[in-house]
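Asks: Each structure below appears as structure tokens.
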Structure 1
Amino acid sequence: MHVRFWEHEELVVRQGSRSGIALVVAVHSRVLGPATGGCRLRRYPDWHAAADDALRLSQAMTYKCAAAGLPYGGAKSVIALPERTPLTDELREAILEDLGDLIDSFDGAYLAGPDVGTGPLDMVVIRRRTPHVYCLPESEGGTGSSSGPTAIGVLAALRAGAAAVLGSAEVAGRRIVVSGLGSVGGILARTLAGSGAEVIVSDVDTRKRQMAAELNLSWVEPEKALSTPADIVVPAAVGGVLSPDTVARLDCALVVGPANNQLTDDAVADLLADRGIVWLPDFVVSAGGVIYTLSCEMDGLDHAGAVTRVEGIGETVARLLASSHVNRTTPLREAVALAERRLG
């Protein structure tokens, strides 16, 4: 979605007192409740680029929570690791404690969890400085990694999309490209292959070819992943992969995946529709992790109850596709309209 910067409630940039590293927290909205969003650790050319990322990601979290019917707003933490700075264990610990102090300064108005570059063990370090963190390891009383629940939500969305676009929710016999074999993409590839789909995978990390070989999956080079003929394409790596150029090369009927901010611009959703390709909005598809975690850690649901909520993503997708058909709009417009109705 296009970011309108003046909509954000807060943007805080701080240099860590222990690490000297720039830390960014962007709070987009707390209209529905405390803001929530993960802690991203990536290399950036400068803190300005990190702030841009935080602004985009926090807005997506607001819409993710609103579309999912969660009583939370959207935020995001970004650790702006300089491109040439070695990330030693000591520096990582210092950065995380600095971030914990920053998160704590929001006094519970921002609840943080893992994101790209961080995981449950990192949340243990952050918790030394603040209680306002979730997704700790199960041994520490948390729900652990959100990758599994995120994948459950993606699969529910994929099946609902396949039912509407391809005539059946079954994936057996479908040709599916999974671009990105990270924690969520790897689960998706395994599950889809186990359900009888012909799965083709790709990743910029060539070491993942071994994983593909062990699972007997076909491999395609990253630059060819989005143009590989398939029934369904699953973007499961970084955002910004769907541009006018890549859309022109797509050869599929359905695009559905967990990568955040997949479109380079909202207008790309119209280009996809013009080509007869259905794109399911990423902020709807990828909500499984936050739904599951908050359902367990904040609402006290057990595993089965939280999974049931996550699988409700499929029903949301079915409604969005039905309304986009009736209203002759894109699923993106319908999803944004749903979120904005809930935001009031």
Structure 2
Amino acid sequence: MRLVQYRMPDGSRRVGRVSGDGNHLHPLDKTGSVLELAEAAIAEGTSIAALAETRMSTATVDYDELLRDGRVLAPVDHPEPARFLVTGTGLTHTGSAAARNQMHVLTHGDGAEESDSLKIFRMGLEGGKPGAGKIGIQPEWFFKGVGTCVVPPGAPLPMPAFAKAGAEEAEVVGLYLNGPDGHPYRIGYALGNEYSDHVTEGENYLYLAHSKLRSCSIGPELLVGDLPEEVRGHSRILRDGIVIWEQEFLSGEAHMSHSIANLEHFHFRYPMHRRAGDLHAYFFGAAVMSYASGIKTAPGDEYEIQAQAFGKPLRNRMVSVPDEGLVTVTQL
């Protein structure tokens, strides 16, 4: 089952189930958001899929029209954006390790010692899939922002004036809601463009945290239920309507050095991440990226990420943001 959040022409919100042809939505009755649906599923002790089935109407909405009109929202959001934490991990895919190491070579040369990136990747290969009921090796982890950094499908991805680059990272994203007792529930999965500044990261690995504090995009569809063992897709960059870079990416646990359960444990083991009512978006890592192929993106470039398991592609265009200059603090 795949769900989409969208706005009606009058601005009201709805949730729809993607139809069999992938081009229409069946609206869910009395459902204004996926968050409301998830809260009701927790309260009723049922699954989101089962609850959505009981609410699904026979009416249809033109999905392509919603995308053209810019009325499709991110798959989940929170009325208090500060209660929507956006985080991620890297070096969880074979491709990500190769790409990160290539960045290391470009910066430090072929003769440099093995990077910390490759070391932590090998640690994941050895202990990232410990099996049911066991705790494995700790993955890389980073904070990206809160709900205000999530850009809807089709909306512009801002490139700050202080940024030195803005490149896509095609990823699967886990989406979660903490129940009233703080227990985390997985709502589902979506495609995501994690969108980072790899030039800043390459200057010094300790700048990784700064390079991740950017906008991102998620969607357009929420996959409810199990993630396929293999997710096969394509990541593209278009400039003036022409594809300037394209590469296949492979995700899902079949192509990951960590199990999703292991990633989730090391995220939600912190009590601060189990605050009742909070939403979480957790990027599971990228297998490929254009920056590792020597591509320099520019304002106006369009990112397109597509995988059959997630329906419609995620598209966003990068735009430059005017320089804010020196940011000062006022003494009270």
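Each value in this text was obtained by applying a stated rule to the coordinates, not by laboratory testing. As the structure is a computational prediction, the values presented were derived from the model and not from experiment. Cβ atoms are built from the backbone, for glycine too; each structure is taken alone.
Asks: Quick check for you: by distance in nm of label points 7 Å out along Cα→Cβ at positions 93 and 125, which of 1, 2 is greatest?
Replies: That would be structure 2.
Asks: Given a computed value of -13500 for helix-only ellipticity at 222 nm (-39500 (n - 2.57) for each DSSP H run of 4 or more, over all residues; to 500), which structure among 1, 2 does it belong to?
Replies: 1
Asks: Ranked on Cα Rg over 2.2 N^0.38 Å, for residues 85-196 alone, which label among 1, 2 comes first with the largest value? Please list the in-between numbers first.
Replies: Working: 1: 1.39; 2: 1.27.
Max of Cα Rg over 2.2 N^0.38 Å, for residues 85-196 alone: 1.
Asks: Let me ask another. Can you rank 1, 2 by mean count of other Cβ atoms within 10 Å over residues 149-156 and just name the one with the largest value?
Replies: Largest value of mean count of other Cβ atoms within 10 Å over residues 149-156: 1.
Asks: To test your reading of the models, identify which of 1, 2 gives 16 for relative contact order in percent (Cα under 8 Å, 6 or more apart) when calculated.
Replies: On the way: 1: 16; 2: 22.
Matching structure: 1.
Asks: Further, regarding this structure: Which one of 1, 2 has distance in nm of label points 7 Å out along Cα→Cβ at positions 21 and 117, as calculated from the coordinates, equal to 4.5?
Replies: Working: 1: 0.7; 2: 4.5.
That value comes from structure 2.
Asks: While we're on this one: Which of the displayed structures (1, 2) returns the greatest value of distance in nm of label points 7 Å out along Cα→Cβ at positions 29 and 69 on calculation?
Replies: Comparing 1, 2 by distance in nm of label points 7 Å out along Cα→Cβ at positions 29 and 69, the maximum is at 2.
Asks: For which of 1, 2 does log10 I(q)/I(0) by the Debye sum over Cα atoms at q = 0.11 Å⁻¹, for residues 181-292 alone, calculated from the coordinates, equal -0.46?
Replies: Answer for the origin of the read-out: 2.
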